[in-house]
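I've put the structures underneath this note.
Bear in mind these aren't lab numbers, they're just calculated from the coordinates by the rules spelled out. Quick caveat, the model's predicted, so the values are computed rather than measured. Cβ atoms are built from the backbone, for glycine too; each structure is taken alone.
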Structure P
Amino acid sequence: MASTRLLLVTGEQLEVEGSIEDVAKALENAARSSTGTLAWLTETAAEPRLGVNPAHVVTVRPGDE
């Protein structure tokens with residue numbers, strides 16, 4: 001399965017499930033919604049989903065496959 005790496009403003013890196021296009025689309029949709037809307041993604045190393053504030057994402061790049 002494809003994965004995508006996110007670098008947050010805190011310096012934390014997240015690797016989430018999905019292609020870079022799908023993850024970028026989720027972040028873009030959340031950013032266009034009302035302030036504070038989170039993009040709900042699934043980490044590759046964990047089962048539960050997590051909410052990511054798109055304003056805190058610095059870079060989006062392909063993950064390790």
Structure Q
Amino acid sequence: MRRIGANTIIIGDRELSPGIVEIVEQRVVNFYELDDELPMTEWLGGTIEIIKNNQGILQAFKNNKLLC
């Protein structure tokens with residue numbers, strides 16, 4: 001699992017600031033507002049957008065690049 005922190009996480013009309021996205025094999029398995037520092041969190045900063053693909057799978061993008 002990859003845990004990524006960013007200043008802002010956008011999913012639809014919802015915005016989490018700051019937020020965390022957890023990714024397994026290109027799928028977003030969890031996302032939430034950052035309350036406490038968590039171990040093994042990679043901080044990317046900026047904005048991450050969570051988008052549902054054609055198969056209904058949530059995926060995370062930063063600067064229009066898929067996060068793996």
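Given a computed value of 0 for helix-only ellipticity at 222 nm (-39500 (n - 2.57) for each DSSP H run of 4 or more, over all residues; to 500), which structure among P, Q does it belong to?
Working: P: -6500; Q: 0.
This figure was derived from Q.
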Handout entry: With relative contact order in percent (Cα under 8 Å, 6 or more apart) derived as 42, matching label from P, Q
Key = P
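For which of the structures P, Q does the calculation of distance in nm of label points 7 Å out along Cα→Cβ at positions 20 and 52 return 2.5? Show your work: numbers first, answer last.
Numbers: P: 1.3; Q: 2.5.
The value was obtained from structure Q.
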Handout entry: Read-out mean count of other Cβ atoms within 10 Å over residues 4-11, computed value 14.8, structure in P, Q
Key = P
